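Take a look at the structures below.
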Structure P
Amino acid sequence: MSKLSQTEASGASPYGALKGKEMRSIIRSGEWTDVTTDTCHGHAQCNVVILPKDYAFEFLLFCNRNRSSCDPLEITDPGDPEPKIMAPGADLRTDVPLYRVFKNGELVDEPTDIIKYWRDDLVCFLIGSSLAFVWSLKAANVSWRYYGCYCTSIPCIPAGHFHGPVVVTVRAFPTAHDAVRAVQISSRHRQGFHGPPIHIGDPTAIGIEELGKPDDWNPYRPTIDPPKPGEIVMYWGCGVTPETVALESKTAFMITHSPAHEFITDHLAEELAIL
């Protein structure tokens, strides 16, 4: 299947009108292994982290200390792959288009399901995606250019053995009005969905050498021209952060979604916004 438009939530996908359950059924069947950016418009999508229960408390503490990147919307019971709050009946072993499997700090596999990796002691964390406020930005006619996610030099606040750099998503806004509206709107999506930006301005100030090019780690990042004079560039915490943490911490075993291949919930993002 061909890749979707690299414009964030462009609305070009014919899968945009589907409900979460409908899209998950297509993913579970193996018909869809692509990115989920333009699917199920308005629905909350989630980053996924799955790890043994022996690590679950430390990771929950890590999430609590790094809410701009890793604020969970749901945590499952050990051995239970069903997210009963966000998507009853779903199966986190099969309902993500593409996973990443980490062992001892190395990426060892990118399967389309994790049945063979599943264990009775695994706990699933669902961490909200910035797509939640992207739908709201579109509804408010805010303009921006999307650069994708980048690893930074900002350190996460460690918890137990979990430590590593913050990952951010980057957007450039053509006017101060668009930038201010983006801060206002994303601030309403603080709980679970990253909230307002954590940095504004120069990317090199947070360790990003160059914007606009994909890399081996995230080939789904769009290729885009550098920021234009006058554009306001802003950086939000990103739910891909746990993947860099798995590498940095040399976590014995962790499964995540592959960047941009997210889990689609049954809830509209606006349902979960702070009013």
Structure Q
Amino acid sequence: MSIINIENLTKNYGKARGIENVSFDVKKGEIFGFIGPNGAGKSTTIRLLLGLIYPTSGKATIFDKDIVADGPEIRKNIGYLPSEVFYYDNMKVIDLLKYSASFYSGDYSSRIKELSEYMELDLNRKIDDLSYGNKKKVGIVQGLLHQPDLIILDEPTSGLDPLMQQKFFTLLESERDRGATILFSSHILSEVQRLCDRVAIIKEGKIIRVESVSDLNDNKYKKVKFETTDAVSEPQNIEGVTNYSKTENKHSFLYNGDINNIIKLLSDKNVMDLSISEPTLEEIFMHYYE
């Protein structure tokens, strides 16, 4: 069952880049990574899903409801953390969170306390006295306090120190175990590798790949490095070689194919060093971008 289903979603901004024919789905109970560098179209896609802007064409549903026609009903069960958080400075944290909770039916006092203690957030401080990282914690508690079925996170870890990032990841995993579905937008590949089940890679407003993280990690690509003083026929011309670079006598590239072809290339050469290893997710990501 898909919680989010996007079909050919397009947003034009005139000369500025939006998104074009974006299609992917997010299944119930998964943590789905949405990855790409800043400006690739991640935030535009998220704003469309939330009804903050409207599509030029295409369609999307959340909980099998149309994001435009049924937006107010959909948003009741979404928790959202934007990449940048802004609040009324003169409010205390507890007052802001109580105000946020008032938009949902039920008593969330204990939930606010539980999340704040976990995130080490002082409820009695004023918003304008908080560091950027602590303001981000406020946004996390605000987005999760009503125990939404769908959590949408746009670059959520900026401002959090490494230890708090790890606590936040554990919190997200517990939300997933509770039954929540999570759309996790990031340009930090290690976060996606740590958390996500599947990923969509977006480039210049277009989806270029949707794949499971395990398939990305277990793909047939190998990272090959070798050093030789002998001349070699140009490796970049071998089918399956990408991301080739050379510095003096050192050669490096990604290779998708029969590794024996590389061994044959080097079999009569004076090889001083050779390594064949698994590429990182970031190296695979850059391969798709190049």
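Each value in this text was obtained by applying a stated rule to the coordinates, not by laboratory testing. Note that the coordinates shown come from a computational prediction; the quantities given were computed from them, not determined experimentally. Cβ atoms are built from the backbone, for glycine too; each structure is taken alone.
For which of the structures P, Q does the calculation of distance in nm of label points 7 Å out along Cα→Cβ at positions 200 and 216 return 3.7?
On the way: P: 3.7; Q: 1.4.
Label of the source structure: P.
State the single structure among P, Q that was used to calculate Cα Rg over 2.2 N^0.38 Å, for residues 176-255 alone, giving 1.52. All intermediate terms of the calculation are to be shown ahead of the outcome.
Working: P: 1.29; Q: 1.52.
That value comes from structure Q.
One of P, Q was used to compute helix-only ellipticity at 222 nm (-39500 (n - 2.57) for each DSSP H run of 4 or more, over all residues; to 500), and the result was -9000. Which label is that? Walk me through the numbers before you get to the answer.
Details: P: -6000; Q: -9000.
Derived from Q, not from the others.
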Next on the checklist: Given a value of 29 for relative contact order in percent (Cα under 8 Å, 6 or more apart), calculated from one of P, Q, which structure does it belong to?
Outcome noted: P
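Here mean count of other Cβ atoms within 10 Å over residues 88-95 was calculated and came to 18.8; which of the structures P, Q was it taken from? Each step should come with its number before you reach the end.
Numbers: P: 18.8; Q: 14.6.
Matching structure: P.
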Checklist outcome for this item: Note: distance in nm of label points 7 Å out along Cα→Cβ at positions 152 and 184 at 2.4, derived from one of structures P, Q, originates from structure P
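Work out which structure the value 2, 9, 17, 19, 16, 12, 9, 6, 4, 3, 2, 1, 1, 0 belongs to, where P(r) over Cα pairs in 5 Å bins from 0, in percent, for residues 112-231 alone was derived from one of P, Q.
Values: P: 2, 9, 16, 19, 21, 15, 8, 5, 3, 1, 0; Q: 2, 9, 17, 19, 16, 12, 9, 6, 4, 3, 2, 1, 1, 0.
The structure behind it is Q.
State the single structure among P, Q that was used to calculate P(r) over Cα pairs in 5 Å bins from 0, in percent, giving 1, 5, 11, 13, 14, 13, 11, 9, 7, 5, 4, 3, 2, 1, 0.
Values: P: 1, 6, 14, 19, 21, 18, 13, 7, 2, 0, 0; Q: 1, 5, 11, 13, 14, 13, 11, 9, 7, 5, 4, 3, 2, 1, 0.
Here the read-out was taken from Q.
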